Structure 1
Amino acid sequence: MFDVVLLRSFLAVVETGHFTAAGRALNVSQSTISQHIRRLERAAGRELLARDTHAVALTADGNVMAGYAREIVGASQSAADYFADAAPRTRIRFGVSEDFVLTCLPDILRCFMASNPLVSVDLTMGLSNTLYQRLDSGRVDLILAKRRADDERGLTVWREPLAWMAHPEFALATDAPAPLVLYSSASITGGMALEALNRAGRAWFVASSSDTLGGLRAAVLAGLGVTAQSRLLLQGDLVELPAEAGLPVLGEIEFVLVGRSTRLQGAAAALAQSIQDKGSRIWTGGPR
């Protein structure tokens, strides 16, 4: 129903705020842009842009059309790239923290594959420390992981304070030693939890340990103890412990994208860009 050429002109006006600027962006005249907008409004049967002598603004229907236009134009470009054999035929080795495997990894990959249908993805899931080791040894091309305190590499895509988590019925007295559920090997979140407890002078002991995040969740849900993790995991039956438990405030954690070199290229750059484009909507579960 809607001509992609008209939709491109409409989006150019939306992005630039002016018909003349939109024409320059698409290398056509201002009058052509005006004709395209009129034709699109006739096709939609609605006014899409409110015009005055100084600026152009979206109407309520125009705002809805802008969302559809981006999807239609994007799908059209993806199809053109595919059949022109322009989409990259390659493979990316992607390492991702377990925090994302249990939460938003499907959304990340779905968005990426929609624009890059000919790229194959080899996934490695695990602790951030392990992912850094695999990256440095050349076994993965890109990682989405927690930033290590001693490592300045990477592009920050999300930052948040850690949270103490437990089963909803778990109770912890203010003066009681904290029963911890930790990874079996050294981890970034585990290290931050122990440092915070030691600074606060709070006694603690290891109540349970596991090599996987799934194992930690199972132990916490069984009521064996508490764990310090990203708020991404506050879903299902896990809850954040109240202040009455007397546990110390945990520091912030950063999730970063790190590649084998400072300048990302090819599929690694495309995947990193896809994650950045979605931004906080991925981590907070907002509209995509």
Structure 2
Amino acid sequence: MTLTAPDISYLQQSIVKRSGNVISDAQSYLLEARLAPVAKEAGLADVHALVKELQGNPVNPLHDTVVEAMTINETSFFRDMQPFDALRDQILGELIEKREIRKTLSIWSAATSSGQEPYSIAMLIRTHFPQIEDWKVSILATDLSDEMVTRTREGVYSQFDVNRGLPASMLVKNFDREGLNWRAKPDLKQMIQARKMNLAEKWSTVVKHDIVFIRNVLIYFDVAMKETILNRIYESMRPDGYLFLGGGETLLQLDVPFERTLIGKIVCFRPIAK
């Protein structure tokens, strides 16, 4: 049975309530396409039946499965290279000099999908900044999806994955061949802590991050949720830290305490003192 208008409305409201992800009317066709496999896996006839199941049980784990199915997990190694150039050419050198006494560096890759972004950051640090090998370098990788968190934690990628942006020299230095796949070496994996996190919910701000990547994520939220998330990120950052958004994302017309900074060819954002 085709989804009815009430079915679509229910799913839109449920998804935005649980994850902040706004599914517009123009995107409603995605509901049928992405949720049909969820319905089939649950033994239900179609997505309409899935909606009835969800409506009848607000605590059904299928709610989380639906939210995860509607999340776009597109990523690659060194995606949109300019942010990584900025890290290598200016930002990390500056922060290493500032953090020389306490010898710690904390980086957060939010909505990390299957983990290529945090692994790219880790490899960049190992390749270009061997002087901090004895530092406590922590790269936090978070995502809404249990499956994506598990993939990041395991650090196993297909030949197709590694062909997308990962230089051959970095591949053989940092990964071991495992059948048709490549597994991150233990010393690389230990730099990364993968956790499940819903950006639409409150999170701890005890750890202060030097650098935050939250790229190509905010476009899925409405203005109020964007401001909420960015203000929480502000509280999670050190005052001299750096924030990276996606290439097409901006903070214009948002009430958030960040200022725009140009580094080379890439725009990033710095916290503004309150």
Structure 3
Amino acid sequence: MLPGMTAKPRIAIVGAGNLGNALALSLRDAGFVIASVIARSKGESFRKAQRVAKRVGAKASVLPADPNSDLIWFCVPDSEIARVAAAFAEEVSWKGKVALHSSGALSSAELEPLRRNGAAVASVHPLMTFVRGSHPSLAGVPFAIEGDAVATRVARRIVRDLGGEPYSIRKEDKAAYHAWGTFASPLLTALLATTEQVASLAGIDRKHAVQRMMPILRQTLANYAEFGGPNAFSGPIIRGDVDTVRRHLGVLRGRPAARRVYSSLARSALQYLPAKNRRALKRILDLAKD
């Protein structure tokens, strides 16, 4: 920790969106004092900050404000981090303080205005999804960390107190890391939404589609976790069933966007997973191009 910093630093959260809310609650539950929750502006942003602050026993305020804390954690959209950091730079004494942000794609360089004014800075990103109404546990969640030596040391201790698993990442790897995380959750959600559209071709409405595909989804994830991709893969492609894939592509003409997703994923399967009749499957996928 920094000289004079307590074992559990007083923390200010900047931004009260889904991540800021979940992080504030988890930090509070782990025994940290949340000194303030700071909104980017008045209006709805400030009302969200007030709600979060009330839940964690903190003060709500509007940027720029003195956070009265040892550590300031920026939970604002990526496009706002540098601007908000610059707004704070001249308003607060940063010597002896730590500043963190939780962008998955951007490095700690976004906090350079604070570093120049004496702060130790780092980026700390949990590989987890946060949506409205959900408060996922951070136990076992990996946190990718990079930045100044002092800030990363503080961040690692906090992550461990949260039950998470800290690990180091290079600045130049952040964009690829975030693309990986996007495949793991947002694009997976997009695939599931596309799956609902395919179910409608079979006369199944969204509600029943979701209910009926949950068992196979759960088992697929369980198989993937236990056996890995190649040994969890099943269906017509691994069998080399060209006629079935051709039928799929035919019926999917009724959902062109879903057809393109099917073709792209089938090509990925041919590249990364076991399959029979690869040449024949590739040929019909080539013929199916729009």
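Each reported figure results from applying straightforward, stated rules to the coordinates on display, with no laboratory input. Keep in mind that this is a model prediction, so the values were computed, not measured. Cβ atoms are built from the backbone, for glycine too; each structure is taken alone.
Consider the structures 1, 2, 3: one of them gives 0.70 for FRET efficiency 1/(1 + (r/R0)^6) of positions 98 and 242 (r between Cβ atoms, R0 = 30 Å, to 0.05) as calculated from the coordinates. Say which. Going through each structure in turn, the value belongs to 1.
Assuming 16.0 is mean projected area of the Cα convex hull in nm² as calculated from a single structure, say which of 1, 2, 3 it is. Comparing all candidates, it corresponds to 2.
Computing FRET efficiency 1/(1 + (r/R0)^6) of positions 42 and 146 (r between Cβ atoms, R0 = 41 Å, to 0.05) across structures 1, 2, 3 gives 0.20 for structure 1. Which of 1, 2, 3 yields 13.7, 36 for Rg and Dmax of the Cα atoms in Å, for residues 194-257 alone, as computed? For Rg and Dmax of the Cα atoms in Å, for residues 194-257 alone, the value 13.7, 36 is produced by structure 3. Suppose Rg and Dmax of the Cα atoms in Å, for residues 114-249 alone works out to 15.9, 47; of 1, 2, 3, which structure was it derived from? Going through each structure in turn, the value belongs to 2. Which structure, out of 1, 2, 3, was distance in nm of label points 7 Å out along Cα→Cβ at positions 50 and 186 calculated from, if the result is 6.0? Computing distance in nm of label points 7 Å out along Cα→Cβ at positions 50 and 186 on every structure in 1, 2, 3 gives 6.0 only for 1.
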